[in-house]
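Take a look at these structures.
Read-outs: derived from the displayed coordinates by stated rules, not from any lab. Please read these numbers as outputs of a predicted model, since none were measured by experiment. Cβ atoms are built from the backbone, for glycine too; each structure is taken alone.
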Structure P
Amino acid sequence: MSTIMIMPVFNEKKRIIEVIKGFQQKVVDCLFIVNDGSSDNTPKVIRNAILKYLRKSKTKVIFHNNKVRKGVGYSIQLGLRYALKHNYQIIGNMPGNGKDKPKDILKLIKPILNNEADYVTASRFHKKAKIYHMPMARKLLIKLYTIIFKIIFPKYKGTDVTNGFRAYKIEIIKHRNINPFQSWLNKYELEYYILYKALENNFRFKEVPISKYYPKTKRNYSKITPFLDWFNILKPLVFLRLGIKK
């Protein structure tokens, strides 16, 4: 099954090189990188890293540069449109911040390849997962949001709803009841919308344990803006549950 990995990137000039180097071994058919309006020289770093490390790779690389910041959802939507146009069968989402390793992609998509699941997320809280340097406050917030998600939407049986390392079949995006291209999904809403709608429409769900590597310094370990982005993460759950959006 052909696989595309969509990777939104924002101000990651110090970390993105190591991520790109991880794709020298073919783990996906296409790597779709989106620079989302970075204010540093991330675009230049990405282009140079692609030329240096992936020029001879068997992985197809697409680089899209948003001149202004549009949002992680908008960036993923660009990749979804490309995946639909070119008939990729498995779609992955992976942040370009170095916390996840390309070598774990095969573990992520394995349940789909084995026909055990249609939608797979990585879990930091699976008993076999390994987490390095995660701030305690972030750990507690992730667990709290996962509990809230389960209470409001009991179909979700996972342990780590906010993990941005995901993979799913293209059939989810093509489903008649699912429209991931709505403008209100441009920020952090999109990933939770797709998960919610996949479960609502009875697609099979599974989690896999992964290793997650947080920076040793507590500065700039996340691009999420407190309160505003927390609301954007909660928005799909509330809007869909109340029937405000579809």
Structure Q
Amino acid sequence: MSAGAEFSTGKYGGTAPTDIFYLPVTARYATYRYSASLTVPYISVTSDGGVIPNSGGAVRGNRNMTTTSSAMRRSLVQSGLGDVIATAGYTLYDDDELMLSAVGQVKFGTANADKDLGTGENDYAAQIDSICTTDSVSIYASVGYKFVGVPAGSTLNNIGYGSVGVARAVGSASRVGLTLEVAQRTSAISEDRRSITAETRHGINESTAISVSLSRGFSASNADWLGGLYVANTF
């Protein structure tokens, strides 16, 4: 079980910033071969004109505000249940140095589309995860493809995505890591996603760990900055 808090801010190609609070609670079950998780988030978006989060890219242009210039819009706060995410994984190969896993994910369109908290449609994704560990250093990579749900009156593309990163153990209870993430754009008015994340994780005891992360986005489809704090507990 884990709970966290994320805050992100970015202009997403506009002139005014959009701020997003994301508060997820995740339940996870894992065996040697299988894993499953369910994430239920609360989300709050402060924006002047329609940045839709968690759609494989952020698209500016609120359906209810497209006739109003950006300079005349007021920042509005919309909040509520976010998109519920279910994930299932299967370990394809595992030895002392290399592990390969197949992962499937469904993002249910539970966030209110009228408030621009989500698209209101389901997304489906499949990916392969790999991790190679030698001594105190781990190198990990993922590659996947997402089938993006398309709301009526919109045009969104399915996307490929991937990540690569490295983590190093620091002492017996901590680790630090750096991850690069990329994804194709979901529409003609968005950009390919590119971001880099620094993270540190510390085990408080045998069952509880805390992690802190900071991400920098390098496209108009990413937040400029995203910071996160998570606490995980294993039963």
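Source structure of the calculated read-out (FRET efficiency 1/(1 + (r/R0)^6) of positions 27 and 163 (r between Cβ atoms, R0 = 25 Å, to 0.05), 0.85) within P, Q: P.
A value of 0 for helix-only ellipticity at 222 nm (-39500 (n - 2.57) for each DSSP H run of 4 or more, over all residues; to 500), calculated from one of P, Q, originates in structure Q. Source structure of the calculated read-out (relative contact order in percent (Cα under 8 Å, 6 or more apart), 22) within P, Q: P. When distance in nm of label points 7 Å out along Cα→Cβ at positions 35 and 75 is computed for each of P, Q, which one produces 1.2? This figure was derived from P.
Could you figure out which one of P, Q the value 0.10 for FRET efficiency 1/(1 + (r/R0)^6) of positions 51 and 155 (r between Cβ atoms, R0 = 30 Å, to 0.05) was computed from? This figure was derived from P.
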